[in-house]
Structure P
Amino acid sequence: MNEKTLAGKVAVVTGAASGLGLGIALGLVEAGAAVALCDIDDAGLAEATEGADEPARAFAVNMDVTDEQSVTAGFREIVRHWGGVDIVVCAAGIAPAYPLVDMPVDKWRLALEINLTGYFLVARQGARVMRGRGGGSMVMISSKSGLEASKANSAYNATKAAELHLMRGWALELGPDGIRVNAVAPGNVFAGSKIWNPEYIKVCAEKKGIKPEEVIPHYVSLTALNREIKRPDVANAVCFLCSENARCITGQTLVVDSGQVMVR
């Protein structure tokens, strides 16, 4: 995205040290926004901010989305640095893939903490800040698995579906404050992903009865476009939803999956 559609806006992106969060943060910088990249991975954040299109508009913030004090302190630091917040993107997440009978309860609880409590804490603080600024935009990064469940993925299915319903409720609640809340539900984004690590791919291969090297081509083949989804595809969707071009869109889910799951 070359047009500076978000010039003058301040954005907060969680999970921004790697994966989709990083791709979205870099896309927002490219669209003209000043972006706070939030994560617990300080080394990853340093590398990410240095690699931004314009590093001066990329600000690293250590934030643990599961910790209320950390989220509050992070937003306070961002407001002190840039004067406010106009955009919040919740992208921090994990996907512990286990069959139901083997699912460790600690992995289940960790997914709830990061994928749900983390979204709640960041959205709550973002809304508090944006209310005082006259409005803004939030985007929840869900997944196609939030619309159509995937096998042996209980925690991810549950949290990604719940994120969509949280988004709808927040859109109703925050609309009078001029805050739009939407979601992006990406399909499988492999390049640069921490979720699609070799161990996760191995688990998927076992579920499908195929070789690990066949996993990515298999998932791409399930899409109507037969096209692999890249991080910029998701970033472009987020930038659109945060721009004035989407000023009358709230409470909606934009599916970026090359045509694998249809919204019903």
Structure Q
Amino acid sequence: MVLRLLILLYALVSYAIFTVSFLYAPGFVGNYVVPKSIDKSIDISNLSNLNEAIGVNLLLMGLFAIQHSVMARPAFKRWSAEFLPAACQRSTYVLLSSLILLLLFCQWRPIPTVIWQTDGPAAWVLISVHWLGWLIAFASTHMIDHFDLFGLRQAFSAWRGARISGQSFRTPLLYKIIRHPIMLGFLLAFWATPEMTAGHLLFALANTAYILIALQFEERDLIAEFGETYQDYRRRVPMLLPRLFGRRQTEGAPQ
């Protein structure tokens, strides 16, 4: 009983830290409200020279990419199962991802050179797309199983003494149109800005490259798990960009 309680508390704390990091992210990327953002620093020492800024920023994004991808692989999950209860695995993944994100927000070096800048209606369109991206990313987690994705379902199952069930395969809402709406949401949020600085461009380019590479590994794992069902889904539904013409597909996406 004590172990079950500790697992549940651990999941709740991990989810709370994720919530803080997720709520901070739009402010960081869009330069809204928060004291430290992609183009603003409250610490003058963070206004580094160009080479240092690029190096530190790439290191921070690389750290996130390595942790995020390595811990998501089945081989790592099997290895960690030797010393980490199954109900804690997803919470641990969420916790470490969130802490690294907070570290990135704290240690990011702005590079304020302006690449492009718009105002008027064009700026409002880009701001709208930016917020639409965050909405798509967040809403898409609820279209599948938000609480499974962030480790709470597993912890509550352990608390009740119930068996943790595996993933099912379905295509709710946006998953009928594209296979990875969460990633599309992030891409819209990262790229849609009325003022693109060199630092923001570095952030957008690096994260776009990471998303495109990481999705190849994720798709490989999904094929291994769901077999021909997912292969058929891949043939019918595009990865990130919805088809504007042609028959809309209506079946199969992972939960």
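Throughout, read-outs are computed from the coordinates displayed, never taken from laboratory work. Note that the structure is a prediction, hence the values are computed from the model and not measured. Cβ atoms are built from the backbone, for glycine too; each structure is taken alone.
Given a value of -13000 for helix-only ellipticity at 222 nm (-39500 (n - 2.57) for each DSSP H run of 4 or more, over all residues; to 500), point me to the structure among P, Q it was derived from. Source structure for this number: P. Determine which structure produced the value 1.00 for FRET efficiency 1/(1 + (r/R0)^6) of positions 12 and 180 (r between Cβ atoms, R0 = 30 Å, to 0.05), calculated from the coordinates; the candidates are P, Q. Label of the originating structure: P.
To test your reading of the models, identify which of P, Q gives 17.6 for mean count of other Cβ atoms within 10 Å over residues 68-75 when calculated. Please report the intermediate quantities before stating the final value.
On the way: P: 17.6; Q: 13.5.
Derived from P, not from the others.
Assign the value 26, calculated as relative contact order in percent (Cα under 8 Å, 6 or more apart), to the correct structure from P, Q. Only structure Q yields this read-out.
Calculated for structures P, Q, Cα Rg over 2.2 N^0.38 Å is largest in Q.
Name the one structure among P, Q that FRET efficiency 1/(1 + (r/R0)^6) of positions 28 and 100 (r between Cβ atoms, R0 = 41 Å, to 0.05) of 1.00 was derived from. Attributed to the structure labelled Q.
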